[in-house]
Structure I
Amino acid sequence: MATLTTANRVVVKIGSALLVDRATGKLKSDWLKSLADDVAWLKGQGKDVILVSSGSIALGRGVLGLPAADLALEQSQAAAAVGQIQLARAYEEALTPHQITTAQVLVTLEDSANRRRYLNSRSTLRTLLRMGVVPIVNENDTIATDEIRYGDNDRLGAQVAVTVGADCLVLLSDVDGFYSANPGIDPTAKRFETITEITPEIEAMAGEGISGLSKGGMITKLLAAKMATAEGCAMVISEGSAMNPLKSLENGANCTWFTADGDPHTARKRWIATMKPQGEITVDDGAVRALNSGKSLLPAGVRHVEGDFGRGEPLAIRGPDGRKLGQGLARYTAAEAKAIQGRKSAEIEDILGYAARAALIHRDDMAL
């Protein structure tokens with residue numbers, strides 16, 4: 001099981017009720033500073049950290065003086081537009097004293113459903129992490145409608161964790177774990193320390209959230225757990241209102257861990273291997289040797305390209321004898337791949353007219 005100190009890449013989901021005082025609509029600055037201390041603690045151990053943060057609507061509501069009751073769509077979007085600025089500034093001010101650079105990343109459900117947008121999001125997030133940045137991810141409530149919404153940041157957190165290949169997802173919540181019943185109603189409810197499989201019995205125990213600001217109940221947390229654990233990412237639900245909530249978690253605070261099915265790297269390879277190919281690439285002997293040694297597939301090693309595929313779609317990789325070697329995700333369209341096959345990477349820009357990626361299929365996107 002992953003823990004915060006054994007994980008390499010950690011995604012932390014933060015609910016509105018933890019960040020924003022319900023009565024005043026103001027940011028809980030002291031709590032946020034303590035979270036920033038925790039993020040710096042994790043970064044100091046060489047870990048990548050992404051924060052998936054609710055709070056834009058709750059903050060914007062307070063600034064605009066909107067009621068605590070449910071808002072009309074246009075009011076929520078207006079509140080989000082104001083609150084996103086407040087939220088980004090708050091994280092920047094909290095993390096800057098630790099010499100940590102932040103970035104705001106706003107997404108909608110469409111961004112993960114659309115293959116091209118998904119790949120762009122993944123590339124951006126991974127680049128930010130390589131540069132030592134802490135991305136602050138939130139749903140783009142300013143433009144999102146019901147048809148393109150995640151609707152809760154539990155599942156958004158899981159999607160981000162899967163996208164970046166995280167091995168630990170932390171849901172900081174208003175409850176300290178998963179219970180057999182709603183502990184706010186049933187005093188006999190028992191908390192699970194560890195859940196290794198989400199069975200129908202576990203699903204039947206899920207209730208709804210008890211916070212006035214947080215939308216995600218236990219049902220959404222189970223959906224997040226299913227998504228994350230299937231892709232090799234362990235998930236934990238922990239009560240987050242205490243100061244330094246991540247250090248508290250590591251020091252034994254009440255929580256529920258959902259164990260992962262393997263690791264993110266293996267899960268991703270398994271996923272790629274089961275996809276239906278949309279085209280084929282035949283490579284030469286030199287490319288076969290390179291692939292078998294763990295290298296990416298460069299255009300120079302490609303002898304033939306077949307099919308009509310787009311960027312990010314799965315391709316079968318075949319050796320010179322026609323034997324299938326594996327599958328991978330294309331970094332170019334079919335037309336682009338045909339134009340650069342057999343050519344050196346340094347020639348790609350002259351051929352396509354723009355600077356592009358050296359590999360036609362990167363080793364991280366390949367299952368042999």
Structure II
Amino acid sequence: MQLRYAFRIEPGPGQRIALGRAFGCARVVFNDCLRARKRAHEQGAPYPTSAELSKRYITEAKKTPERSWLGEVSSVVLQQSLRDLDTAYRNFFASIKGTRKGPKIAEPRFKSKRDSRQCVRFTANAKWSITPDGKLNLPKIGPVRVRWSRALPSVPSTVTVIKDAADRYWASFVVETYPAGEALPALDRDQGIDLGLTHFAVMADGSRVRSPRFLRRAEKKLKREQRSLSRKKKGSKNRGKQRVKVARAHAKVADARRDFHHKLSTKLIRENQAVSVESLSVKGLARTRLAKSVHDAGWSSFVTMLEYKASRYGRTLTKVDRAFPSSQVCSSCGHRDGPKPLDIRTWICPRCGARQDRDHNAGTNIRDEGRRIRAAHQAVPPTPGPGASRR
């Protein structure tokens with residue numbers, strides 16, 4: 001499986017200028033090629049191919065006075081910008097045809113130098129390298145200092161340099177990992193998780209993890225910084241400085257949430273052979289009055305981390321359908337007595353008389369349902385392949 005490893009980099013003043021030049025050149029090539037395809041669509045002509053666009057807007061454009069500065073950056077950066085446009089169009093057409101899963105993808109749009117995220121990608125053809133002293137050597141930029149937090153599991157083929165809204169620079173590597181060599185020792189333990197807002201997670205074994213509410217805790221500072229930004233004159237340097245302050249305040253919240261998700265998901269995967277979790281409709285819940293709290297919890301990113309870490313370390317993640325009545329069934333006797341308002345946190349089963357905590361009961365039911373789903377999948381015989389003999 002492929003994983004992305006991101007590390008902070010610290011380019012010097014001259015290297016920041018060179019990276020800004022690379023961001024700008026890649027953006028111009030992307031916009032020129034997008035404009036050519038939009039013009040062809042309006043005229044009813046076939047879309048120009050990637051080879052035609054590369055020749056016209058990269059190779060020949062470098063020879064013109066208007067675009068001669070394209071030669072100041074690595075040609076690989078410009079070619080990869082054109083590849084990004086091709087990928088955007090493929091995703092757009094696949095979304096229209098219905099062959100791409102997920103939400104609908106809009107038509108590619110023009111990029112702006114004021115976008116909160118700027119990036120360029122270097123492939124192996126660019127001959128980038130990691131120096132013996134641990135620096136990232138990029139063509140026409142030079143060796144850049146990297147904050148290595150861990151070792152790469154394999155040799156990466158590409159590196160993407162990203163500048164985010166908080167003026168931070170990142171080097172993102174996509175590397176191939178081999179789960180068979182990273183599998184953890186098997187355990188005789190499984191866990192069910194009920195995700196919520198008051199408690200981020202309530203486990204089937206009774207343990208609870210309180211919701212950190214990172215956004216709620218930082219709201220006062222975010223409002224103060226945003227209010228200060230709104231008072232700055234548009235286009236002024238002070239407004240630009242304050243915009244970075246606002247972006248850094250938001251980035252601090254996002255980083256803290258991501259760190260919390262990583263630590264909790266790693267702990268659950270290491271301590272359990274199988275984990276069962278409910279597949280929540282985050283998009284639907286985000287339309288309610290609880291929208292801010294739902295987004296602050298970040299359930300989707302947490303479940304995504306559980307999913308790839310389970311695959312990487314030889315564990316099993318079972319998703320229980322959101323229609324499963326985990327809060328309506330007594331985990332002791334299996335009696336179902338219907339839905340309950342959210343203000344009812346404990347209830348007594350009318351059949352067996354057991355006193356049930358709403359969240360703990362739901363976590364236990366999710367764990368039991370996950371066991372049933374896994375047993376059902378193991379009981380189904382594998383489908384014979386096309387070459388299998390039939391008697």
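When volume of the Cα convex hull per residue in Å³, for residues 107-186 alone is computed for each of I, II, the one that comes out at 190 is II. Computed over structures I, II, FRET efficiency 1/(1 + (r/R0)^6) of positions 43 and 331 (r between Cβ atoms, R0 = 35 Å, to 0.05) reaches its largest value in I. Can you spot which of I, II the value -13500 was calculated from, given it is helix-only ellipticity at 222 nm (-39500 (n - 2.57) for each DSSP H run of 4 or more, over all residues; to 500)? Structure II accounts for this read-out. Here mean count of other Cβ atoms within 10 Å over residues 115-122 was derived from just one of the structures I, II, and that gives 18.4; the source is II. Structures I, II were shown, and Rg and Dmax of the Cα atoms in Å at 26.0, 85 was computed from II. With semi-axes √(5λ) of the Cα gyration tensor in Å, for residues 19-218 alone derived from the coordinates and found to be 39, 25, 18, which of I, II does the value describe? Answer for the origin of the read-out: II.
Just so you know, all these numbers are worked out from the coordinates, no wet-lab data involved. In this text the structure is predicted, and so the values were computed from the model without any measurement. Cβ atoms are built from the backbone, for glycine too; each structure is taken alone.
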